[in-house]
Structure P
Amino acid sequence: MLTKKIKKPKRISMTKADIVTKISDRLGVEKIETQAVVEQFMKEVKNALESGENVYLRGFGSFIVKTRAEKKGRNISKNTTISIPAQNIPAFKPAKVFLDSVKDKVKVS
């Protein structure tokens, strides 16, 4: 019996270098300056989240700190129940305008 492999569509991704290049080209600013701004932006978001602050960018979204509740898990090798402690994790919540735009423009594959 022959089996046919189903190819998954390739996801197109963008790296930090791609973002720096696009911003640099569109604004006519040197790449090194643009990279410094992008790096500093990411550092400021990270610092805010590490200190417990949320970051709100109107029309884009929010970088927030979510708390995961404590839960029970299983150690399969020892066949025991373990307690996984509560923890804070960073998360991104897109703005409604941003979410609607992506829904309209990106086809489901």
Structure Q
Amino acid sequence: MSILSDENRYQLLKLLEENPELSQRQIAAALGVSLGKVNFCLRALIDVGSVKAGNFSRNSNKKAYVYLLTPKGIEEKARVTLRFLAKKQAEYEALKQEINELKSEAKTL
């Protein structure tokens, strides 16, 4: 599922974990990606066994699905979370260094 960055993958898995009843259209809007991309990624997650899709039994719209993370999906979310966190920490450290350099430069003006 390399079509998604770790950030989007993390956000998708988090959304599914917290709101398994979201429609693909709602997921696309929340992530800021196309409906086709969400459909492709959900199919890929289902194919590899990270997500299980099932119909709402009490929903009058029989096309409505619920997307549940499987144990494999929960493990994938944990791995993606750690990678995403490491990336954000590295970005934070680089930004801190840049700010300190700018402060030093500003003092000499």
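For mean count of other Cβ atoms within 10 Å over residues 44-51, find whichever of P, Q sits highest and give me its label.
Details: P: 12.8; Q: 16.9.
Between P, Q, the highest calculated value is found for Q.
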Q) Who wins on mean projected area of the Cα convex hull in nm² among P, Q, i.e. which is largest? A) P
Q. One of P, Q was used to calculate relative contact order in percent (Cα under 8 Å, 6 or more apart), giving 27; which?
A. Q
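Have a look at P, Q and say which one yields 0.40 for FRET efficiency 1/(1 + (r/R0)^6) of positions 28 and 68 (r between Cβ atoms, R0 = 41 Å, to 0.05), as calculated.
Considering all the candidates, the number was obtained from P.
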(Q) To test your reading of the models, identify which of P, Q gives -22000 for helix-only ellipticity at 222 nm (-39500 (n - 2.57) for each DSSP H run of 4 or more, over all residues; to 500) when calculated. (A) Q
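The numbers here are math on the coordinates, done by the rules we state, and not lab data. Everything quoted here is computed from the prediction, not taken from an experiment. Cβ atoms are built from the backbone, for glycine too; each structure is taken alone.
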